[in-house]
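Down below are the structures I want you to see.
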Structure I
Amino acid sequence: MSDPARTVHIVDDDEAIRQSVGFMLRKADHSVEAYASGVQFLKTATRETRGCVLLDVRMPEIDGLEVQARLAEQGIMLPVIMLTGHGDVTLAVRAVKAGAIEFLEKPFERTALLAAIDEALSQAGRNDRGQLAAAEASVRLAALTPRERDVLDGMVLGRPNKLIAFDLSIATRTVEVHRANLMEKLSARSLSDVLRIAFAAGLGDTQPD
C-alpha cells in the first residue's frame, strides 16, 4: 500500500516532465500524483494532503508562485520544491522567500531531485517547514566579512555574479571567491540554503519582490 506521507505532487504543464519525473520517483519508492496545472492541483489539495509538492514556476492560468501563495492562504502546509527554467533566479528567490525549501533549475540531475525530495519529506514529517530560528541565522551571518555581506545582499536580490561584480566594482572571479567563502561559513550547500538563512535573519525583508 502506498504511503501518503511519501507522496510527491508533481504540478507541471509539461507532460514529458510529469511522465519522466513520475517514473523516476516511483522507482525510488515514492507515491506520485501528477497535475497538468496549478488550478487542477488547488482543486484537490486540502489541509489533510500529505507529502510535498514539485511545482513548476511558469505555467498557464496561474504560475507556481501564485499556487504557492494560495496554498499558504488556505493553510495547506506542504513543503514546496520549485522548478525553474534557466534565468529564473529572481523568481526562485521570491519562491524561497515565500517558503519554498528548494528550487531546481531545469534540466536537473536525478540525485539533486531525490535529495531535495528527501529533505522536503523530512521537513514535512517534522512539520516545522525547516525554518531556522532568527537568532541562529543572525549568528551565522555575523561570521561574514563586510564584503561577503555585500555579495550576500546581491544574492538575496537574485543578481548574477557578473552584476554583483559590476555593482561592487570588483572582478567577477572575486565575487565567486566571496560567494564560496560565505557559503562555507554559513554551512550552505546551495543558493536555496543561503537564502533561507538570510531570510530567517530578516535580510531582504524590506527589499521589493
Structure II
Amino acid sequence: MTDRNEIWRAIDAHRLRVADLLDRLSPDEWERPSLCAGWTVRDVAAHLTLQQLTLRESLPPFLRARGDLDRAIHDAARERAAGATPAQLVATLRGMVGSRRKNTGVTDPEPLIDILIHGQDIAVPLGRDLETPAAPAAIALRRMWTMRWPRPFPATRVMRRYRVTATDTAWSAGGGPEVRGPIGAILLVASGRLVALPELSGPGAPDLAAHLTA
C-alpha cells in the first residue's frame, strides 16, 4: 500500500513544477494546442485548477452537459479558461498546494494521474522539458492498471495484454509479449498520448503500436 502522504507530497511537488513551467510561457504558447485533442494549453491549465470541486460545485456543469461527463469536464475547463488570466490560473494552481481536497468520487491517486499527464500535455507540444518523477509515475500507473471507476483509459486496457516494463525504475505490469520503455513514456501511452510510442521497444511493441493506432 502506498502511503497517502507520499501521494499528496508528489501531487504538491508536481503542481509546483507545472506552475513554474506555466510562468515561463509566452502569451502565444498559452493559446497553442495541447496534446489533448481540441484543448489549448490554457484549457489544460484551467482544467488543473478544477481538481477540488465538491459535488455541489460539479453538478451544474454535469447537468448542462446532460450527463455526459467528458463534455462536462471539457465545458468547465473552457469556461474557467475564458474567465481567468494566465496569471490567475497559475496563482490558483499554486494555491492548491497543501490542500487534500479532490473532486467527488475519486481516490487519492487520481489527482496525481491528472497532474502528471496534463503537465506533459502542456510541455510536450511546446518542446518544453518537464520532469516526470519515476516513483509518482509508478503510483499513477499502478492505479491506472487496476482502475474500474472512473473508467480506465482505453489505451490502458489494450496495454494490459502485454508485459509492460519500465527501464528506468522498478515497475512492471500486465502479461504477454514484453514492451519496455521509460516510465514517463509508458504513462503517456497508457493514457492515450501516442506521441510517446517511439520510446517503447521490445517484442510486443510493434503489435501494441498497431493496436493503438488502428
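Each reported figure results from applying straightforward, stated rules to the coordinates on display, with no laboratory input. Computed from a prediction, not measured in an experiment: that's the story for all the values here. Cβ atoms are built from the backbone, for glycine too; each structure is taken alone.
For the reader, a short list of remarks on this structure follows.
- When mean count of other Cβ atoms within 10 Å over residues 162-169 is computed for each of I, II, the largest belongs to: II
- When mean count of other Cβ atoms within 10 Å over residues 10-17 is computed for each of I, II, the one that comes out at 17.1 is I.
- Structure responsible for 12.4, with mean count of other Cβ atoms within 10 Å over residues 106-113 calculated and labels I, II on offer: I
- In terms of Rg/Rh (Cα atoms, Kirkwood Rh), the structure with the greatest value among I, II is I.
- When distance in nm of label points 7 Å out along Cα→Cβ at positions 138 and 170 is computed across structures I, II, the figure 2.5 traces back to I.
- Which of I, II leads on FRET efficiency 1/(1 + (r/R0)^6) of positions 18 and 178 (r between Cβ atoms, R0 = 41 Å, to 0.05), largest value: II
- Comparison across structures I, II (criterion: FRET efficiency 1/(1 + (r/R0)^6) of positions 90 and 154 (r between Cβ atoms, R0 = 25 Å, to 0.05)) gives the highest value for I.
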